[in-house]
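Some structures to go through are shown next.
Just so it is clear, none of the values below were taken in a lab; they were calculated from the coordinates. Since the structure is predicted, the reported quantities are computational estimates derived from the model, not experimental observations. Cβ atoms are built from the backbone, for glycine too; each structure is taken alone.
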Structure 1
Amino acid sequence: MAQNFVQSKISPSKVTMFVKSSCPFCVRAKSLLQKYRFKPGHLEIINIADLDIMDCLQDHFLKTTGERTVPRIFIGEKCIGGCSDLVALEGSGELEKMLQSIGALE
């Protein structure tokens, strides 16, 4: 069930971020991404804290990405990791290039 849910949310041309609204790392990652001008529908932030399958999702993330924590950030269909990974990509200038390469920016 968790795998199907995740697969239904990620897409080659969008950024998908799985979060918990109370998580400070999720808030920071969301704030960083909101600096960019995304095309409508190309940034989806999913709060898993309210979902019945939250634990299953986090177990799925552990199995597929090596980490159970949130945020889990997918650029296109590739998981780039969490908040610190996103910050590092932005600091190196790679984040904007990645977002442009999947066609997510206006």
Structure 2
Amino acid sequence: MFRFKALQRNKTVRYGVPMLLLVVGGSFGLREFTQIRYDAQKLRKKLDPALEAKVNNQRQSHMLEEEYEKLKDVNLDQWRNIRGPRPWEDSKEYQEQQRAQLNNKG
């Protein structure tokens, strides 16, 4: 009985052992949770690799050509920078004001 009360008063047993269990147990718990995350990512990638490869190949080859065609038709000499609306401003009303000002200037 004396030893049990002495162990209860000992700071190492009272605070150190639970802390050690928390650290060691936490590392094992985190390992399991992160493993679930990586397993889910692997499953998501394995759904349809043929379709994914086909989409990626088409996207890469045609994307630059499409963007070049869009930029070729743009007249950059007449370009004006218009500030977007602030969070407290009504966006439609502000855009109409900006367009009206540009039309009056031009």
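Calculated for structures 1, 2, mean count of other Cβ atoms within 10 Å over residues 18-25 is largest in 1.
Work out which structure the value 74 belongs to, where percent of Cα pairs over 22 Å apart was derived from one of 1, 2. Going label by label, the one that fits is 2.
Once mean count of other Cβ atoms within 10 Å over residues 10-17 is evaluated on every structure in 1, 2, the highest one turns out to be 1. Given a value of 1.00 for FRET efficiency 1/(1 + (r/R0)^6) of positions 42 and 74 (r between Cβ atoms, R0 = 25 Å, to 0.05), point me to the structure among 1, 2 it was derived from. Source structure: 1. Given that helix-only ellipticity at 222 nm (-39500 (n - 2.57) for each DSSP H run of 4 or more, over all residues; to 500), derived from a single structure, equals -24500, which label among 1, 2 identifies that structure? Structure of origin is 2.
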